[in-house]
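Read the figures in this text as sums done on the coordinates, not as results from a lab. What you are looking at is a predicted structure, and each value in this text was computed from that prediction instead of being measured. Cβ atoms are built from the backbone, for glycine too; each structure is taken alone.
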Structure I
Amino acid sequence: MKFSHIINPFLAQEGTDLHLAQPITFESMRRAKETAKGRVEVELLTTQYPEDRKIIPDYFTILADLERSVLDVSAFTRPQKLPLIGDILRRLYEHSEAEYLIFTNIDIGLMPDFYLKVKTFLEAGADALIINRRRVGEQYKTPEDLPKIFKDKGLPHPGFDCFVFHRDIFTKMRLGEVCVGVPFIGITLAYHLFAFASNFKLYDKEHLTFHIGMEIMPRRDQEYYWHNRHSFNKIFNDHIKEHLHLENLPYSELNGLVRHWKWINNPSLFIRVLMAVEWKAWKEKTGF
């Protein structure tokens, strides 16, 4: 089994959260790859803008630089050079021949056994996974803190920021103008997996990834938030909606009341949409 795992590093302003988090992410990925050596083949990849190359360690394979950003597809009053997720995943797919592709946000670190546990989940029959992170405190500042981070179980987080999927699923994705670093990127990828995976699994309690910082809902720039939200809505209505089935939704294995409670309490899921899918399934089952 081979994994190709891509991230999108960038030259963050010194002293910011991401300036501190990225070196920790890099080193955690290196250690997870080393732990999996001999049992899983792991390829660590990046794609970036030219000015970002200087911060990337030499144990990553640096793919072609990104050539456009969200500024090329829409106008904003506060320009931010944010990559399009479709451009990132296209480079991942075209470069690699790995059976399984992985994308994580740049501030998501890995536990040492990450790739080995992912292998176990896939061998059990899944072809797409989302693994929710654990939140740990902001006292961790450098890669030297990783042994302490690994021992810190932290707290759960409901958001989607770690995606594993069979390469064939990418060919069914329509990612439009959705950009990274803004809400609705995780939702866009998640709903593609709900719709087009044969056996999707959500792992929301595993201690396999971590994020430094305890916040649940980060501050958002309204302009970019609504850009991503409108982009997702179009993709959902034109491409995803008709392919959703109850058995592939998160918590579908639970009884109705528990399932609905889980849906309601996850801000990355839309209860009205999921209830419509459930209603459709019930009608098909009963012939109503």
Structure II
Amino acid sequence: MSKAVKSIVIAGNGTNCEREVANACRLAGSDVVDIVHIAELLAGRVTLNDYHFLNLAGGFLDGDDLGSAKAGANRLRHAAVKGSDTSLLDQLQQFIADGKLVMGVCNGFQLMVKMGLLPAIGGDYQTQSATLTHNDSGRFEDRWTYLKADQNSPCIYTRDLESLYLPVRHGEGKFFAAPAILDIITDKHLAVLCYADATGASTMDYPHNPNGSSRAIAALCDESGRLFGLMPHPEAYTHRTHHPRWTRERELPEEGMGLWLYRNAIDFIRREIL
């Protein structure tokens, strides 16, 4: 009998997409999917070591005080685990060192960037080297976007994928970094997904690029391809009825594009980790 793939979805302090993410993990084939409040981890009642796939869901961590996910990043970086000699950050760093998977969506992506988990150039998972800030439009963006995948990226989540169509809903989604950092991201193919127009070409033009992200970056991975974050919401498109034109485009497949990312993750765990 094969071992079970175990996924954990972190909830609490303002997340609001944990149920959708958990459902995507289940549909993708994860045998165990637990939604766990951050307080359970800090109390020591749950440990990351028991899981293979860590999911950081979207929402508004701490009301986005201090900037999107910044307070949440500080909590994870400094919080102690009750009754343990290790911190939650220690658990997370060990989780990464063990070759397991981490995926952050929207607020979860912001959290990963501000903790230093992405782009984590040179394997440095603790130093913040980029940020996500207010959209150039100056308003909350809620729309569907075309995305172009980098075929040379080490990202395991987008393997064999060329393009995606996913919704965004954020007020602080503009990716920004110093030119030197952007050059490294480009050279190492860490910009997994870029905002694109209807022809599939990456673009800086609004509204196809909904926030003005530098070099149209919509998603990042680390150099191992196991840590992945994106502003669009793949968990919001796992079935054809989630598509905004599902009643008009009868040829849409039953399975939504967002599910492909989760399935690639679960397949990787079965193949490489278990």
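Comparing distance in nm of label points 7 Å out along Cα→Cβ at positions 56 and 248 across I, II, which is largest? Let's see the in-between values first.
Values: I: 3.2; II: 3.7.
Result for distance in nm of label points 7 Å out along Cα→Cβ at positions 56 and 248 over I, II: largest is II.
Between structures I, II, where is Kirkwood radius over Cα pairs in Å highest?
Details: I: 19.6; II: 18.5.
Going through I, II one by one, Kirkwood radius over Cα pairs in Å peaks for structure I.
For structures I, II, which has the highest computed value of Cα Rg over 2.2 N^0.38 Å, for residues 16-143 alone? Each step should come with its number before you reach the end.
Numbers: I: 1.15; II: 1.07.
Evaluating Cα Rg over 2.2 N^0.38 Å, for residues 16-143 alone on every structure, the highest lands on I.
If helix-only ellipticity at 222 nm (-39500 (n - 2.57) for each DSSP H run of 4 or more, over all residues; to 500) comes out at -6500 when worked out from the coordinates, which of I, II was used?
Here the read-out was taken from II.
Among I, II, considering only FRET efficiency 1/(1 + (r/R0)^6) of positions 80 and 176 (r between Cβ atoms, R0 = 25 Å, to 0.05), which has the greatest calculated value? It would help to have the intermediate numbers written out before the result.
Numbers: I: 0.90; II: 0.20.
Going through I, II one by one, FRET efficiency 1/(1 + (r/R0)^6) of positions 80 and 176 (r between Cβ atoms, R0 = 25 Å, to 0.05) peaks for structure I.
The value 121 for volume of the Cα convex hull per residue in Å³, for residues 120-199 alone was derived from one model only; which of I, II is it?
On the way: I: 138; II: 121.
Label of the originating structure: II.
In terms of FRET efficiency 1/(1 + (r/R0)^6) of positions 40 and 168 (r between Cβ atoms, R0 = 35 Å, to 0.05), which of structures I, II is highest?
Top value of FRET efficiency 1/(1 + (r/R0)^6) of positions 40 and 168 (r between Cβ atoms, R0 = 35 Å, to 0.05), among I, II, belongs to structure I.
Upon calculation of distance in nm of label points 7 Å out along Cα→Cβ at positions 128 and 240 from the atomic coordinates, which of the structures I, II produces 0.9?
Going through each structure in turn, the value belongs to I.
Output the label of whichever structure in I, II has the greatest value of mean count of other Cβ atoms within 10 Å over residues 48-55. Display every interim value, and only then the final one.
Details: I: 14.6; II: 20.6.
Evaluating mean count of other Cβ atoms within 10 Å over residues 48-55 on every structure, the highest lands on II.
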